[in-house]
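Asks: The data blocks that follow each hold one structure.
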Structure I
Amino acid sequence: KPYQFAFPFVSGESGAVYVQTMQQKNNSYQYLRIVNEYVTLTTEKDQAIIINPVNTGEATANEGISTSEVSVIGGNGQVTINGAAGKKVVISNMLGQIKANTVITSDNETIAAPAGIVIVAVEGEEAVKAMVE
């Protein structure tokens, strides 16, 4: 109970609430207040902070968010590409030299690549870097 809180409404302010402890101390409730940037408790309601949540009326939705099903995994002398069947893939080193240029035929394809950091560009996706051992 010492860490349970109630949120009684502030009279005269639409939607505004106090943060009040559920446990009474000396027959009165305590309220959150801020003193010198520290959160403390007080029994004086007029010193308590008032919280007024704002309702924008706009719901959060996932509409318009696009995610990629393509994943690139660097391995031991190879790069594994998942979810890119039928797409063109170009693998190049940091100097821009092309090391592989192919069309992926399955959803899980492994392509030989030189050790180091390589750039993998899958058609229709952003290019990503992969570490090859």
Structure II
Amino acid sequence: WAEEIETQLAGHHSLPCLVTEGTREIAYVEIYRVCLDRLAAAYPHRETDLGVHIAVGGRSDTGRGLGRRLLAALADGLLAADPACTRVVAEPDIRNEPSLRAFAAAGFRHSGEITLPDKTAALLVRPRSDKDLPR
């Protein structure tokens, strides 16, 4: 993981982040430009789309609504920070029910299924407005 994070920090594709609660690390988040990612080939993306990956820390942090609160705050913050960005997207595995529930509770909308090399994923979109959903 250290090598992967070093690669990300050296480039312009993805920003790895640790989320803390006080002094405790509770989640890992990656923020990326979809146009620079393999995801760009899977749906009609916009050049300004931002993507997110999230991994909530220990088991004691799961099942408490942390994921949905974090995802909602992250999407709100990204849309506020980048006025040109009209949607934040994610592509969790369609079998990952807890993740799908957390994204839905955070306002992400299911916009179809996509096939990626390592999984069949749900394309989830948090649009700035309904007109920003993929067609």
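Nothing in this text is a laboratory measurement; each read-out follows from the coordinates by a stated rule. Just so we're clear, the structure is a prediction, and the values are computed from it rather than from any experiment. Cβ atoms are built from the backbone, for glycine too; each structure is taken alone.
Asks: Once Cα Rg over 2.2 N^0.38 Å is calculated for every structure in I, II, which label goes with the largest value?
Replies: Structure I gives the largest value of Cα Rg over 2.2 N^0.38 Å among I, II.
Asks: Using the calculated result -7500 for helix-only ellipticity at 222 nm (-39500 (n - 2.57) for each DSSP H run of 4 or more, over all residues; to 500), pick out the matching structure from I, II.
Replies: Only structure II yields this read-out.
Asks: So Cα extents along the principal axes in Å, for residues 8-47 alone, computed for just one structure, reads 27, 27, 14; which one of I, II is that?
Replies: I
Asks: Quick check for you: by FRET efficiency 1/(1 + (r/R0)^6) of positions 24 and 104 (r between Cβ atoms, R0 = 30 Å, to 0.05), which of I, II is greatest?
Replies: Sorting by FRET efficiency 1/(1 + (r/R0)^6) of positions 24 and 104 (r between Cβ atoms, R0 = 30 Å, to 0.05) in descending order puts II first.
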